1. Quick check on the output: 0.95 is FRET efficiency 1/(1 + (r/R0)^6) of positions 84 and 116 (r between Cβ atoms, R0 = 25 Å, to 0.05), derived from one of P, Q. Which one produced it?
2. Match the computed value 17, 14, 8 of semi-axes √(5λ) of the Cα gyration tensor in Å, for residues 36-99 alone to one of the structures P, Q, and report its label.
3. Mean count of other Cβ atoms within 10 Å over residues 76-83 was computed and gave 26.2; which structure, P, Q, did it come from?
4. Going by distance in nm of label points 7 Å out along Cα→Cβ at positions 124 and 140, which of structures P, Q comes out largest?
5. Comparing Cα Rg over 2.2 N^0.38 Å across structures P, Q, which is largest?
6. Taking helix-only ellipticity at 222 nm (-39500 (n - 2.57) for each DSSP H run of 4 or more, over all residues; to 500) from the coordinates of each of P, Q, which one would give -13500?
7. Where does the value 28 come from, among P, Q, when relative contact order in percent (Cα under 8 Å, 6 or more apart) is the thing being computed?
Structure P
């Protein structure tokens with residue numbers, strides 16, 4: 001699984017949303033969500049996209065009535081990845097946009113998970129050749145990482161590389177080259 005698709009480790013989700021902690025009706029929905037979400041993620045990792053799409057769409061139907069939860073954001077994000085890989089880019093953009101909104105609502109505007117959601121949205125926008133929008137999202141992602149003390153972490157490097165790629169696609173090869181040169185001069189933390 002790529003780094004952009006792994007915004008929340010599966011074990012974290014399992015610990016964050018134990019079914020026993022939810023009221024009865026909600027715990028049934030949570031169990032139904034889990035029975036679709038985790039196999040959907042496994043299918044995505046195996047690149048069985050039709051199976052992943054079906055399972056994750058069902059997971060979303062199960063969990064969406066719960067409102068803005070981490071499970072909803074994770075489901076949006078994983079389903080976005082499926083649509084992106086299938087070339088359904090407009091559907092992917094809509095779900096990535098939702099993942100950003102839910103993540104911001106849950107975590108605030110300055111959280112690495114929000115930065116990762118912006119990054120994923122920017123990748124989809126880049127594939128749609130919406131380079132200006134992609135650069136805007138990447139700017140948000142990079143700013144979040146810097147403002148949370150993660151400016152030298154490897155995800156920030158990944159965001160900057162994507163930023164340079166989008167600048168180049170937009171026609172600004174000189175600035176892209178300067179950014180790439182600066183990336184090489186940094187001692188990045190793992």
Structure Q
């Protein structure tokens with residue numbers, strides 16, 4: 001009976017450690033390389049402006065809280081699709097289905113709204129990035145023939161004064177809960 005408990009306890013502990021450390025494990029093996037930037041459109045619809053205005057307040061708003069709240073809102077509002085779709089923030093807001101480009105563009109709009117609201121927009125800049133993913137140095141995109149996998153979009157939040165950069169992948173966050181990523185090839 002004691003041996004059975006030990007046999008169950010070891011895999012269970014291993015599983016718990018993996019779940020707790022999933023972000024660190026991911027960042028150890030997966031790196032992002034920037035190959036381009038995307039511009040966030042300033043085109044707004046009345047409904048989208050109303051949506052942004054109704055977003056919840058952030059208590060003790062700082063860059064970390066804004067990034068986390070923007071990820072939470074993006075994940076709650078969007079669903080991933082492999083189908084062809086529009087990726088501008090207004091269309092993404094209205095359709096709710098998008099790809100990694102739409103996730104990054106929508107996230108950038110939400111984050112920019114909060115940066116403006118809390119007057120942090122002079123210090124911080126949000127940039128949707130086009131990139132490649134590498135697993136231990138191997139370009140993951142070379143393993144797929146589908147056009148959806150030729151690259152992947154993520155977001156960089158940069159402090160204009162200090163140069164500090166925070167890299168986030170809103171699509172990854174929606175499916176795994178991992179907030180920050182590692183970009184070593186910018």
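1. Numbers: P: 0.95; Q: 0.20.
That value comes from structure P.
2. It was calculated from structure P.
3. Numbers: P: 26.2; Q: 12.9.
It was calculated from structure P.
4. Q
5. Result for Cα Rg over 2.2 N^0.38 Å over P, Q: largest is Q.
6. Values: P: -24500; Q: -13500.
Clearly, the read-out refers to Q.
7. Of the structures listed, the value fits Q.
Any read-out appearing in this document is the output of simple, stated calculations on the displayed coordinates, not a laboratory observation. Values in this document were obtained by computation on a predicted structure and should not be read as measured data. Cβ atoms are built from the backbone, for glycine too; each structure is taken alone.
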